[in-house]
Structure P
């Protein structure tokens, strides 16, 4: 059968620099940072005391106070972003028939899932607060239950799956949702990413690897510095970005607005190291090439790249190298930006965050900036759209992701053209 076209009709965003899609986008295109000193717990004993925290998020709008003690923070974050995506798409789950609900699947990408919840349960146990432990410690700590929390909240009866592949998790989840619709298994999918890794032991673990920024506790908004010569590591973050994906004809029949179309996906593994990237950059480049090939485009047709851009010495340098391999002489002419400069690194949710920013950039014709790039690393020498946004029309964009375990994933987004 001919693969069906897949479009995005709804976006939901709960981000450190803005709660809600338009607040997130207004801050992003204006270069506003959401990185701040941590308030969710006392981080004074940590070398890194800053994070991309979603401050002012009212969890009780999405999970009751009674139920909150039994679920992780990722649950209200995911539900909030899903609800906004549905409303944006003009769909009401409560008005759907059972048969319609059976045609809506859920695919959630998350690197850590409910790790912060599990960490808290151990803290209760080892400090003698056994009565504080949740009776749902096992199901909530099992990462697959997170997708079920979304499905149960809205009554969706299609597949309900988690993809957990490190930092590429949400890119991969969206891609698998795309494949299900493309091949005719389902007509609609809620897909995206969520992570909430702001917890003492999680942060200590990253600090042990010496990959977190520790120099900017006094100036949090300057801490995440992708491609900058003086970068000293990533800034951890939380958040949720979800989408309504639909088969194109289904969306057209109901007159839905369409943000864009998924054109192609590529994923590779270097099979090299648990955390390090291979210096050559060949496999991230191949993932981008695979996505472009499926989309039927070449490097000369790409108008924008949303970089993984973590602000670590190794990642930024090798991602730049991968761009030069994938795009050749065109690499210097393609503008791109690193969203993490403004929100920090939301782990497995970062691919969905980049995709949301790219779709909104495509809608408004504005490329978001990379902030804090005061002096570029000589080995990071591309057009990173520094400081302020730039007006530009996007027909095709590449969203790139790189993960622990040598994983690389890329997605091509296309401007919607009915044919």
Structure Q
């Protein structure tokens, strides 16, 4: 079968797509003759799936104990894909058949899932801890229209700061402290509706920062009727909170906390932001993160006192919006001469990601995925599903919290509202 062999051969050498480049499949479209090849060449979405499958197949071959068996499996998949989706149709008939492209996309998605699990086996959550019914009720998560937006663990991984938005339920926002999944303590008062003028993309406009056992909340509060036209205005509102003492509003933030907050993971620090972001014109809002090892000084300062830095160990990760409600997540690797590749593609749910210096955890139709920035592999978190969203990740303890429309671990619980699950991720490797 000429198409299968051609595609399989080129699967072994296909590079990742560069951000912003025209989508091309893993094979040469000038040599494409079959209906399946020509359809893939004409469909940018299918071409991207083909490239993703090619990359995973190449990685799987490099570590396969029996490369010939994997090759036979791949050829069988190619034949099955074409038989089930094209079924002997001419190119023109297949092009006009509205069922063909979705069928091909579904076959690619299934193969990508299989190959991804071969390259990097799924991560297994352990010590699963569902947030209790009492804590869910107190924080509003048991009510329809309330949603967990983001979270942050303290250093011990025992206390989860959780921002809950109940605007759809006719209320406002609030931050809570969830201790060991059992008890909910208010970390802020009711904050009212969110600021409609806030232009943040990746975050909600509320920042959570732990200093040992004290949470700092940087947000805004609605001032009704105090705007220039008598409309509502939003003013900065900062709070500290502990499980023992609850919430305290503060008028100023200690300088030490401002410094540490500015140096948090993901912030641009140690190099010129503009130089790092060169070539990232498609980055949206605050969707750019500086991850990997920090930029390090290189040589003495020059005559003007300017210190030069090396960024060879830095990865830049950013979100882009190619149009509509679609988003892409990209990686720029300075250890590979600034090579740019695409990590993921999805809808608005892709904005809900969490990260440490070497991993990005994001939602997908296959559940929660963990991308390793050093190995450039993706692992699925077993037991998670579509519509699950990561909330908080503490790499020091390997603790992850995520929101789900289903009870944690398949446990029985009353329907409605949203569930928050906490577990350890076994197998996440740190450099």
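Calculating Rg/Rh (Cα atoms, Kirkwood Rh) for structures P, Q picks out Q as the one with the greatest value.
Have a look at P, Q and say which one yields 11.6 for Kirkwood radius over Cα pairs in Å, for residues 103-142 alone, as calculated. Label of the source structure: P. Ranked by percent of Cα pairs over 29 Å apart, for residues 191-398 alone, structures P, Q are topped by Q, which has the highest value. Source structure of the calculated read-out (FRET efficiency 1/(1 + (r/R0)^6) of positions 79 and 159 (r between Cβ atoms, R0 = 25 Å, to 0.05), 0.85) within P, Q: P. When helix-only ellipticity at 222 nm (-39500 (n - 2.57) for each DSSP H run of 4 or more, over all residues; to 500) is computed across structures P, Q, the figure -7000 traces back to Q. A value of 23 was derived for relative contact order in percent (Cα under 8 Å, 6 or more apart); which structure in P, Q was it taken from? It was calculated from structure P. Computing distance in nm of label points 7 Å out along Cα→Cβ at positions 39 and 343 across structures P, Q gives 2.0 for structure P.
None of the figures in this text is laboratory data; all of them are computed from the coordinates on show. Here the structure is a predicted model, which is why all the values come from computation and not from measurement. Cβ atoms are built from the backbone, for glycine too; each structure is taken alone.
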